[in-house]
Structure I
Amino acid sequence: MKAIGRVLHDRLTRTMVTGRFSITLVWQMAFLTLRAPLNPFNPINEIAGLEGAPVHRPTRTKPATKFLHPPLAGLWHKHFSEGRHVAQVVKNRWGKKALNGMLRSVMSDDTTSSEEKSKLLATTFVHSGMDDQARHQKLTGDWIVYDRYDDQNTYLTLEPDPKACLCSRR
């Protein structure tokens, strides 16, 4: 775990433009990398985006927002998305009304075989759902919790978003 921690610490250090991070965040990321299905470069990429680092993938998640209610009031959070969030992202995209419309559209085509309809439903439901949410920067996921002070971010911890994962908690 020490080796992973050092790698993550070095990567975060190179990511910082004006911000800083807690050592707790580094060890938490190292632990979750070993214990849970966490790709630590997903939250690091979101941090790089918040920092305005010259090298990072464009974000596809929701914009950073400030917590308004205790006990986190005054702190900020930014989503990062992982594979375990796919079900919730797809659910958010389609909702009941849009899902029914998509199902009607695919199933009403009498020229397509049942097997082809099944493939089309799966592709449309998952891939189009994910692509639509990503294109509109609406991917959800767990949170990077941080504080802002004097135009400088301090990244504190990762927290699961209670609404972001339909799977069992870590």
Structure II
Amino acid sequence: MNFALAGVLNLLYAVGLWRRLHPGRAGTWGPILIGAYGLGLILVSIFRTDPANGFPPGVTAATHPSWHGAIHALGGLFVFLMLSAALAVFVRLFLTWKERWWAFYCLASAVLILLIFFTGFSNAAFMARTLRLATLIGWMAASVIAIKLLCTPDTTQHTRDH
């Protein structure tokens, strides 16, 4: 349920991004990637993950992945890649706006998401925690970027390519 709600909210966020930024920097790819991220969240909400490595607590791990667990895992990969790609698009936007700290924040978030996501699988004991941490970093970045864009005045120098 949480993934589905987050997915719908990110689809709405993508529409807002399109309206706010299009046809300027990040005005096409930012909304498309955030929209894909939202669709991926809806996908992982439909297909349950398999129990593994002590998650959820008290459940015995399956010996082979189920079809729905495999779809959930691939959907998770898609979600983290789409959000990281969207953050990379926002790096370019904020550099164009000469907002280096925002660009750095987006870049650091994208790198951390991918680093934590891919290294989280190497330590079974911490896998659930690392995936939650990567999710927190991603959701926080998407949220503060939305707030930043909402609070930034809409001027032609910010929203249009030169």
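We did not get these values from a lab; they are worked out from the coordinates using the rules stated. No experiment lies behind these values; they were computed from the predicted model shown. Cβ atoms are built from the backbone, for glycine too; each structure is taken alone.
A value of 9, 33, 31, 15, 9, 3, 0 was computed for P(r) over Cα pairs in 10 Å bins from 0, in percent; which of I, II is the source structure? Present the calculation step by step, with values, prior to reporting the outcome.
On the way: I: 9, 33, 31, 15, 9, 3, 0; II: 11, 38, 30, 14, 6, 1.
Derived from I, not from the others.
For distance in nm of label points 7 Å out along Cα→Cβ at positions 46 and 70, which of I, II scores largest?
I
Comparing I, II, where is mean count of other Cβ atoms within 10 Å over residues 86-93 highest? Intermediate results must be reported in sequence, preceding the final value.
Numbers: I: 18.8; II: 22.8.
Greatest value across I, II: structure II.
Compare relative contact order in percent (Cα under 8 Å, 6 or more apart) across structures I, II and report the one with the greatest value.
Comparing I, II, the top value of relative contact order in percent (Cα under 8 Å, 6 or more apart) belongs to I.
Taking volume of the Cα convex hull per residue in Å³, for residues 94-149 alone as the criterion, which structure among I, II has the greatest value?
Working: I: 101; II: 56.
Comparing I, II, the top value of volume of the Cα convex hull per residue in Å³, for residues 94-149 alone belongs to I.
Can you spot which of I, II the value 2.0 was calculated from, given it is distance in nm of label points 7 Å out along Cα→Cβ at positions 38 and 62?
So the calculation was done on I.
Given structures I, II, which gives the highest value for mean count of other Cβ atoms within 10 Å over residues 14-21?
Largest calculated value belongs to II.
Where does the value -25000 come from, among I, II, when helix-only ellipticity at 222 nm (-39500 (n - 2.57) for each DSSP H run of 4 or more, over all residues; to 500) is the thing being computed?
The correct label is II.
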